[in-house]
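What follows is a set of structures to go through.
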Structure 1
């Protein structure tokens, strides 16, 4: 496995894949560790999870630099990601006992209740764009519940994959409770079929989700899928178009634009559309693109060179279909995998920028006659991960939120994941929920106990 610096295109380091016999040894160790781990009191598991949060904070600078080197996120974004991981560990450490406590339910029995028992080994198939957070948001609730976790990380962030295993070792977790497997994507099918694996959590592309769901379904194993998104960003006529345009640029370029919940489709009511488009294009054009290690950089490189070709094809097809290029629309002429922040106007359904997920700093603006048409356009997508509504009347925003087909809706703010709230999507953005109490309940056996 090769770690390539996206800012230069140069090789950082090669990591040997785990051969099949090493994979089997690690799975066997994880299975043995699970049998002891599940018997530990929840308070003891929570204590170690809090220690994992402390371990993350101790090595914050090193882990942030590693993320920036392997996938190109800005150093400030990497530091914030480590902080968020630590806070997520703290949250589940604090609330695990309450989330997992048996729930009495009165029936005709002398005693009847629902208890939360761990499932076993949870296979976490994780992407590169938030290389620490997406693994932690799966692992923290799963480990708190008494499961063991096998991490199959994206092949372009092998250093991050090994560092995550190091975090739990440093926190004092028993060997095998969290295990990294350095294997290619083609090995996932075999891991899903493995008799010790009881559930699969995937964050990744729509295509990857379809494949994992099919394999897991054939093996009758539970899945949680967090897939792609084409999040609508609705701007109503009573919003301040210039101020909202600044927020729109930040929402589109978070993590260099490589985020499932980044705003991608900007649906703007006609009365403020012209002002919004002008301010939005100006703000996107002014963003500082450069070395993600420099504090002043606002947008870094894409994680891989092939992502540039995909993004360019989507922009070109949209322009050929009638979209208007306001700014950007090209690869930057410098070493590394940099793409100019881009705004397309006059985008309509049927264009690539509207129908497909654009994974990079490309924004598609579509005008709507009124709020009702904006809502209809927002829901005219096979994706349903997040959405935001921008308005001077928050109650009006809440009314639209009830009708938006998305797993998360934010009024006058950017969509983000929060350990306290359920996170996940509908339609082709996946199913199941991560984080909060809902995330814990995805990785347990809700066992009914009835006693006469």
Structure 2
């Protein structure tokens, strides 16, 4: 099943090619790479010109090019040469007017993402240069409302706007009336590609994001390859794949303030309203350092997820909370199935190799029980963690069909904690722990070979 699924995903993904397209330089439009000149209109004019010609490659030369938001259009490849940096202006007013977006799994109008597309086809961000969000504790980051990111009681934060947005969605308020931006404090994503198709993000480095770093939404045919993401700010997820299908993420390095690679599909009522799962995702040959999780499913997962593979990857940091992590609850719900983790080397994680948590954030206060079925781990070697498996499901909605095959969990200080799984199979599982502790509760069909 795993190999068949992998082949199906690869057969459905087609990497776009700009080799025979016209090439223009940003300098031809008067750009200045001195780090202080505002190139916002330069980028816009270059993209409009290239779009009118039917598309092409816009080359960013060496230098530091300061700008506001960049909105990509059909058939455009934004190419960053080596030693080139696109640096984004730290004034939120530059990211107005508000655009149609998804914020923590809820549709609304908010500040423009730094790089944005809507209903575009054949778009790319490539090269060897750097995208610098220019975010820190003095501008966007303190909006999260946490002192470690620069907030104090004299500064505004996102908490009231976040609560108001979620309430609007639960009440069914039309998206057109969920307007934020000016006067509000919801940080945008760095790169958000919305309802777009045929996407390539390759080779670039991304640093200092306001929030989520690379965030395709309701998009198809996506390749993210050879990307370096180092952004340790609040909610700085590396790659968020939300309600997308046919996605390849490979040969990338992630060092993040939140989840490294995460699968999402909308939050609560809004996620169920849209009802589009993320499916057919292959992650391979990646390295994860700091973060809340290496590969994560959730928490905005109300539309569901299925057919997800991670293989041949490395996770290693005392600041990486979990290796493989599922997070949901009875408000989020979500049908999650066919998740494969194959050939993963874990040198160290802080908490657990596998965590499945039905009590994330609000815990068990809703009416939408999650479904997690067919989680398959094979050839996972972990050298150090607090737990091997930490699973907390509901008695009325157990995890189904958990298989741990040819895995080696070493130096586990607290053993395993498993609550409510229906059919769990351990085959050739090697466990080396400081303290032998296997706490299990209501496990049906527990097989240990």
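Only the coordinates and a few stated rules stand behind these numbers; no lab work does. Because the structure is predicted, anything quoted here is derived from the model rather than measured. Cβ atoms are built from the backbone, for glycine too; each structure is taken alone.
Details
- Computing mean projected area of the Cα convex hull in nm², for residues 51-178 alone across structures 1, 2 gives 9.6 for structure 2.
- Read-out distance in nm of label points 7 Å out along Cα→Cβ at positions 131 and 419, computed value 4.0, structure in 1, 2: 2
- Label whose coordinates, when relative contact order in percent (Cα under 8 Å, 6 or more apart) is calculated, return 9 (choices 1, 2): 2
- Comparison of 1, 2 - label where distance in nm of label points 7 Å out along Cα→Cβ at positions 43 and 251 is highest: 1
- Largest in distance in nm of label points 7 Å out along Cα→Cβ at positions 139 and 427 among the labelled structures 1, 2 is structure 2.
- Computing helix-only ellipticity at 222 nm (-39500 (n - 2.57) for each DSSP H run of 4 or more, over all residues; to 500) across structures 1, 2 gives -3000 for structure 2.
- Which of 1, 2 leads on mean count of other Cβ atoms within 10 Å over residues 147-154, largest value: 1
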